[in-house]
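Following are the structures in question.
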Structure I
Amino acid sequence: MAEKMGIYKCEICGNVVGVLEAHEGELVCCEKPMVLQEEKTAAQEGKEKHVPVIEKTDSGVKVTVGSVNHPMEDKHYIVIIQLMKGDKMLTCKKLFPGDEPVAEFNVEYSDDLVAREYCNLHGLWKS
């Protein structure tokens, strides 16, 4: 069974899917099961700067990827930034090479907000 709000990747072709509703069945691509991406945190950070940082703003919330801006090049970039509360995705922003790795959301700030981002090379990270 797929995991609600899970991000899955095909290890063969690189397709990535997000699950909005989870039901029975297995996610399959290229005739192989897709792999659930682990939510990495600051504990796995190492040299790379992938951990999303949430800031309260006058109009809501700002999420910046990394303590220094993450690269946004054709071969290495942030694909999406999501703002979560519990197991619910409140909002998200799709990014493209050349964009700034930042998202501003008109959402009321609270201490239980979690930001997630997906890097096309290094996978899923959360605040």
Structure II
Amino acid sequence: MITYRTDIVPGMDAITALYRAAPLNRPVDDTERMRRMYAGANLVLTAWHGERLVGIMRGWTDDARDGYICDLAIDPEYQKQGVGRELLERTRATNPQVQFILRASAIAADYYGYVGWQKIENGWYWPREE
């Protein structure tokens, strides 16, 4: 049975192990940078199978209008079981007035449309320098 939590940020070892397994392209070898990523997030939802972290969503929201999904990582053993969909639904339910956006990785490009998200064309970004 999967349990979902909003009251805990797992340790960096658990997070980086999940990102590596998922795989999610993040600076997993830079623990300080990963720590800052989570310290700056005000929305973290997790999925657990017992004591095992099997999914995580990291994001930001102003709790009034706008939100951004930074990361969605699901352990491959738990993919295609609704864990990612449930994390996204619970994220949206945190405040229905918030419009969440995200940038999909190449390996997940079709997933978000499959679970009901709408594609946007009017976005811009400034690439990171490192």
Original post:
For which of the structures I, II does the calculation of helix-only ellipticity at 222 nm (-39500 (n - 2.57) for each DSSP H run of 4 or more, over all residues; to 500) return -7000?
Top reply: II
Original post:
If semi-axes √(5λ) of the Cα gyration tensor in Å comes out at 25, 18, 12 when worked out from the coordinates, which of I, II was used?
Top reply: I
Subject >> Structure responsible for 24, with relative contact order in percent (Cα under 8 Å, 6 or more apart) calculated and labels I, II on offer >> reply: I
**OP:** Figure out for me which of the structures I, II the number 2.2 belongs to, where distance in nm of label points 7 Å out along Cα→Cβ at positions 62 and 102 was derived from the coordinates.
**Re:** II
Subject >> distance in nm of label points 7 Å out along Cα→Cβ at positions 14 and 110 from the coordinates reads 3.3; which among I, II >> reply: II
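Read-outs throughout are calculated quantities, based only on the coordinates presented, and are distinct from any laboratory measurement. In this text, all values refer to a predicted model and were calculated from it rather than measured experimentally. Cβ atoms are built from the backbone, for glycine too; each structure is taken alone.
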